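Just so it is clear, none of the values below were taken in a lab; they were calculated from the coordinates. Quick caveat, the model's predicted, so the values are computed rather than measured. Cβ atoms are built from the backbone, for glycine too; each structure is taken alone.
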Structure 1
Amino acid sequence: MKYLFKNANLVHENQVVDLYTEDNQVFISKSNGNEKQYDQVIDLEGRIVIRGFSDTHMHLDKALIGEKVINHSGTLDEAIKIMTKYKPEMTDQDIEERMKRVIDWAYENGTRFLRTNIDIDKGIQLRSFKIIQKLKEQYKDTMIIESIAFPQEGFLDEEENFKLLEQALKEGADVLGGIPAFDHDPQKHLSRLMELAVKYDVDLDAHIDETDDPNVLTIKDLINLTRKHHYEGRVTAAHCCSLAANFSEIVDPILEDVKKLNINIVPLPSTNLYLQGRQDVKNIRRGIAPIKKMMHDFGINVAIGSDNVRDPFNCFGNANPLETALIAAHGAHMGATQDFKGLFDAVSVNGMKIMKQDYHINQSKFFVVVDSKDPRDAIISQSKVFGFYESGKFVKD
């Protein structure tokens with residue numbers, strides 16, 4: 001099937017072009033050519049065309065547990081207690097069904113690049129990891145999924161957890177995760193993880209400073225380790241909430257180093273709006289990393305993720321990048337045209353950069369058409385997927 005797609009708005013290339021397909025690949029057409037040579041001609045009328053949305057921080061193994069066990073207080077402490085009790089009860093069938101359900105939601109919402117944390121510890125062993133590896137293979141023609149070997153329970157007091165992390169890397173985990181706040185020595189936690197990441201030549205993607213405490217700035221340790229191990233461009237810091245609790249004279253030098261070392265930052269606006277600031281009795285903090293400052297003042301690569309989808313940590317979530325962008329727009333005071341452009345990039349091209357994926361349409365095997373003509377409208381109107389091309393066919397939703 002040969003297609004000609006007229007008037008495709010390639011927002012990341014900043015041009016409106018015609019696209020054509022040949023041998024199940026997409027190419028930018030230099031001219032309209034003879035339309036009769038195509039099996040189907042579709043006028044996209046200036047709609048946005050991207051390779052797909054990205055969601056670079058999710059917890060698929062925890063997703064939808066909130067539909068089974070309710071976190072009545074809504075606090076982080078109760079969420080941890082729920083997971084501690086529920087995790088040993090999870091069957092492989094339960095894990096796989098929940099993962100598949102949310103992957104399908106993400107796919108329907110246009111996500112084609114997804115990175116998920118997967119708990120690795122002596123309680124769950126590698127069960128969830130083996131399931132995501134199987135699903136990665138099942139979805140490989142429609143979505144690029146990366147697994148993060150994630151030490152949710154820490155490892156400094158439980159060496160078996162660390163050995164299991166290493167085993168996951170040996171068996172093909174794409175990325176190494178971290179959560180220094182869950183160990184008694186956060187700096188040592190990060191240091192051991194960085195050494196392991198270097199050993200297996202994988203990126204490091206860690207939960208950093210998910211707290212309202214301005215004195216907790218573990219991101220400085222991450223910066224120092226990135227510099228020490230020459231790991232520029234291979235480190236991602238998720239959350240970074242405590243930056244929002246500090247003044248510019250503290251935050252700006254940190255962000256300067258983040259930019260110099262090409263460290264990615266992934267704020268999680270939905271979960272952090274829900275969890276942070278709960279101890280405040282007035283002027284309640286939003287708890288979101290300073291997205292606008294990072295994007296516009298420092299040019300840092302900022303990607304925004306779903307994080308928790310209807311689990312004990314956050315009862316909300318639809319695995320919808322445009323919904324996440326809208327939440328970020330509200331929570332981070334972002335309503336200017338450049339803000340919406342930045343937020344749209346944060347749920348598309350910026351996440352693809354983290355996953356080392358090419359965002360260009362030319363010579364790609366798939367793309368997504370958003371039913372909108374500009375990022376501002378796409379986010380505000382919560383535009384749906386108009387259609388998508390993959391496996392040599394165009395499917396109109």
Structure 2
Amino acid sequence: MRCYLMFLLVLILPVLTFAQSPPDSLWSRTYGGSVFDYCHSVQQTADGGYFLGGYTESFRRGAVGFWLVKTDTSGTEEWSRTFGGSSYNRCYSVQLTTDGGYILTGKTSSFGAGRYDFWLVRADANGDSLWSRTFGGTSDEECYSVQQTTDGGHILGGWTESYGAGGKDFWLVKTDANGDSLWSRTFGGSNYDGCQSVQQTTDGGYILGGYTDSYGAGSWDFWLVKTDVSGIEEWSRTFGGSSGDGCMSVQQTTDGGYILGGLTQSYGVGSNDFWLVRADANGDTLWTRTFGGSGMDGCNSVQQTTDGGYILGGLTQSYGAGSSDFWLVKTDASGTEEWSRTFGGSGEDECYSVQQTSGGGYILGGHTRSFGAGGWDFWLVKMGPERP
């Protein structure tokens with residue numbers, strides 16, 4: 001009998017070793033003033049601290065400007081910087097550069113040729129502006145994603161109404177290290193198509209993710225476009241059903257495939273659900289997963305984790321404490337949910353960006369009406385690693 005029990009323990013213990021519980025929240029911080037401040041990007045810095053990027057009306061004296069906040073490892077603010085003119089400027093994406101500085105992008109009506117243009121701002125390690133560039137025509141353009149490329153330049157992804165084939169098209173802009181345009185490309189059909197995320201791929205090309213009303217099965221579908229190093233389309237794929245589906249985030253996975261996160265009205269149990277799509281290196285579907293309840297739930301950010309799984313961040317109206325809360329979902333490599341957590345108060349709270357940190361935990365960035373000083377504030381939430 002004793003030997004039999006020992007045999008059972010040998011079978012059970014590996015399962016117990018790999019079981020995970022949701023990580024604990026370590027701290028949270030708010031940043032903002034008396035009006036509104038919206039955070040869209042968060043990332044850990046080389047010194048173990050964090051930066052948050054978005055836009056503010058609290059600190060621009062009647063205008064709306066890009067806002068960059070740098071913190072230490074505990075989330076205590078070290079400095080912040082605003083960028084903008086006398087009009088409307090919204091920052092949607094911030095990334096670290098190889099020299100420890102920052103690259104910010106979004107849209108501006110203070111500068112440029114049209115009502116709104118792509119606006120690219122380069123800052124040094126202290127957040128001080130080095131230069132800025134606008135890109136656009138006489139109509140509207142909005143940039144939602146930026147990344148420094150391996151040649152020291154930058155790739156920008158968003159949409160344009162000034163160029164292309166339809167009412168709105170994907171717009172990809174490549175610059176050199178000084179922010180000067182090298183080339184630009186449009187992708188789209190006769191209707192509305194909007195790029196939300198761009199990343200350079202391991203072959204030197206680019207992957208773009210967003211939504212399309214020109215192609216696919218429904219009113220809106222996920223649209224994935226792969227280009228070569230010169231921005232020439234190699235292939236594209238749509239994913240979706242008969243209703244509206246929109247990709248908000250795409251990342252190349254370690255095996256050369258792709259992970260897409262967004263929201264779906266075609267599948268799931270609620271009016272909107274998180275939708276996770278896994279594609280191979282050719283963009284063909286491997287599997288899809290939905291997460292959500294009876295309310296509206298939308299994923300804004302997805303990242304592959306060091307264990308081969310995925311972390312998704314967004315908002316939920318199905319769960320939590322308020323009208324909408326931060327919602328974090330962790331899956332294994334097959335997209336099966338391992339755990340989820342909500343964060344929020346009695347008001348509206350929305351997570352826009354999540355990243356796994358160097359210690360194995362997670363950092364979440366977004367904005368809150370439940371806490372802080374004003375109508376909306378930047379909200380930073382730090383979580384520890386998973387607990388066995």
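Which of 1, 2 yields 0.70 for FRET efficiency 1/(1 + (r/R0)^6) of positions 36 and 276 (r between Cβ atoms, R0 = 35 Å, to 0.05), as computed?
Numbers: 1: 0.05; 2: 0.70.
Only one of 1, 2 returns 0.70 for FRET efficiency 1/(1 + (r/R0)^6) of positions 36 and 276 (r between Cβ atoms, R0 = 35 Å, to 0.05), namely 2.
Highest-scoring entry among 1, 2, by distance in nm of label points 7 Å out along Cα→Cβ at positions 60 and 348, is 1. Each of 1, 2 could give relative contact order in percent (Cα under 8 Å, 6 or more apart), but the derived value 14 comes from 2.
Check the numbers for distance in nm of label points 7 Å out along Cα→Cβ at positions 52 and 220 across 1, 2 and tell me which is largest.
On the way: 1: 4.0; 2: 2.6.
Max of distance in nm of label points 7 Å out along Cα→Cβ at positions 52 and 220: 1.
Can you say which of 1, 2 returns -1500 when helix-only ellipticity at 222 nm (-39500 (n - 2.57) for each DSSP H run of 4 or more, over all residues; to 500) is computed? Traced to structure 2.
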